[in-house]
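Throughout, read-outs are computed from the coordinates displayed, never taken from laboratory work. No experiment lies behind these values; they were computed from the predicted model shown. Cβ atoms are built from the backbone, for glycine too; each structure is taken alone.
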Structure 1
Amino acid sequence: MGVSAAEALPAAAKHSASAVSLRDVTITFRLGKGVTYTAVSEASLSVADGEFVAIVGPTGCGKSTLLNVAAGLLTPSAGTADIFGETLTDLNLQSGYLFQADSLFPWKSSLQNVAIGLETAGVASAEARERAQVWLKRVGLGSFAGRYPHMLSGGQRKRVGLAQVLIRNPKILLMDEPFGPLDAQTRQIMGNLLLDLWSADRKAVMFVTHDLEEAIALSDRVVIMSAGPAARIIGDWRVPLARPRDISEVKLDKSFHDLHREIWNVLKDEVMKGYAQTEGGES
């Protein structure tokens, strides 16, 4: 059974300030001619500093919309978004955003793509490239510094993208289906890499995924959203799996399967509602 956000927090996280606090957030878009569309309705979600929260729901339910609110890319129509206790009124400069689509510059090498985040912040080019090389080594691409995006596999491009975000040392990591386009084996490798990097310097993470297994394997909490329109948060589960974790091993744990079954019993109805909408079964 789902638990409240407060009950779901790890013991250490309960005593720290919320990195992200969304309170009664509603997002309504104006479509023209007086028509509006409410994507998310009265959604409340807190993510503690150092906590890894996965958000799962049907396609088009507003998962990415919540990330965009936390990033300061969308202003709520109602409700508030607080970052470390301060109401967000502009871009969230304390966050790093990793999208599903690659955000690498095709005309720049791996090293240059990672270094650019520091260079635009005023760090001298030589220092930025030195630090970029360190991060490429951390993601297992130390010998790929001179390669351009078209010379890399999908998984390698994701590693460069991860280094590109983490080199700026954001306090909050927002991830929108970052491993979606990858094959199953590469997703597992990238998941373990992410866990290794996160364990070394635990940041607050909001991780959007369609994959419930991935959500459970990676996170401290799994949050479920209903089908849209006016999608809501309808469940919040604590993941009782010890850390550190290996994704291939944790999926063999009985508690993993028990939790998966419990969450899926709630999620499957919402997935079917979302599917019916795409098929024209509902307006």
Structure 2
Amino acid sequence: MISKMAKITIVGLGLLGGSYAKGFFNAGYHNVYGIDIDQEAIAFGKKYNWIKDGGSDPTLASDSDIIISALYPHTFVEWVKENQHLFKPGTVLTDVTGVKREVIKEIKEILREDIIFIPCHPMAGREYKGIQYADASLFHSANFIIIKEKNTNEKGLQTAYDIAKILSFKHIAELTAEEHDEMIGFLSQLTHVIAVSLMNANDNSHLSEYTGDSFRDLTRIAKINEDLWPELFSMNKDYLIHEIDQFVNEMNAFKGLLETDDFDGMKAKLVQSTQRRKVFDKK
């Protein structure tokens, strides 16, 4: 397990970075530092003692045993490129980015050989952004994905498992970058596209007084980070476009059943969806 004396630096104190900091603090890790250009985020983290110190100066990462990036994908790559000269040899570098193939490729092209990179993806979040919404309990019912390839460093792999256990993630899984991005195209990105498209299908604000839970549940994630998600969509567009095509085909198939009053066909679709949904019910 990661020593409580280890220096952990979190770069980017937004929702996820702040939730990591809070989770480490709750677990008794008090040698955690924060780097962010937003001084209000730093002040917030220090106010609640989630971080020992922080600021915008990247030299805060010096002598870190573990560096956790909670930056957007391209910003993460640029930050590493500009500041890796500050990392001590053997530093474990990890991330929270929601796409992996392109990020890993770009990081491998620039990263020093004496730095250990272990890509990770905490499958947790909410429809708000900012450290003021940080909540360590986000992780307690969430999955933690570690990207493992043939040449994955064992120290890095163990560190990733330790982070997931310290933060009390419900389940830890290992995937390749390819497997991750294919999975995320369906489970996360397509669902966000559907929610956004539903909200934009027509001007439905006048219906707010009449809606039920089904509409609210289906569109909760339509309150989306407009700066982050286009970047994620673009970096995984091959898989996402494939999933959108599959979804459109299924919608057209259901439309055809409706146009022909095929009750048996519609019933079969509903039965199939009910059976498939049971697998995703949280125990």
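Quick notes on this one:
- For Kirkwood radius over Cα pairs in Å computed as 19.6, the structure of 1, 2 it came from: 1
- At a computed 4.1 (distance in nm of label points 7 Å out along Cα→Cβ at positions 53 and 189), which of 1, 2: 2
- Which of 1, 2 leads on FRET efficiency 1/(1 + (r/R0)^6) of positions 149 and 205 (r between Cβ atoms, R0 = 41 Å, to 0.05), largest value: 1
- Which of 1, 2 yields -11500 [helix-only ellipticity at 222 nm (-39500 (n - 2.57) for each DSSP H run of 4 or more, over all residues; to 500), calculated]: 1
- Per relative contact order in percent (Cα under 8 Å, 6 or more apart), the highest-valued of structures 1, 2: 1
- Among 1, 2, which structure scores highest (criterion: mean count of other Cβ atoms within 10 Å over residues 61-68): 1
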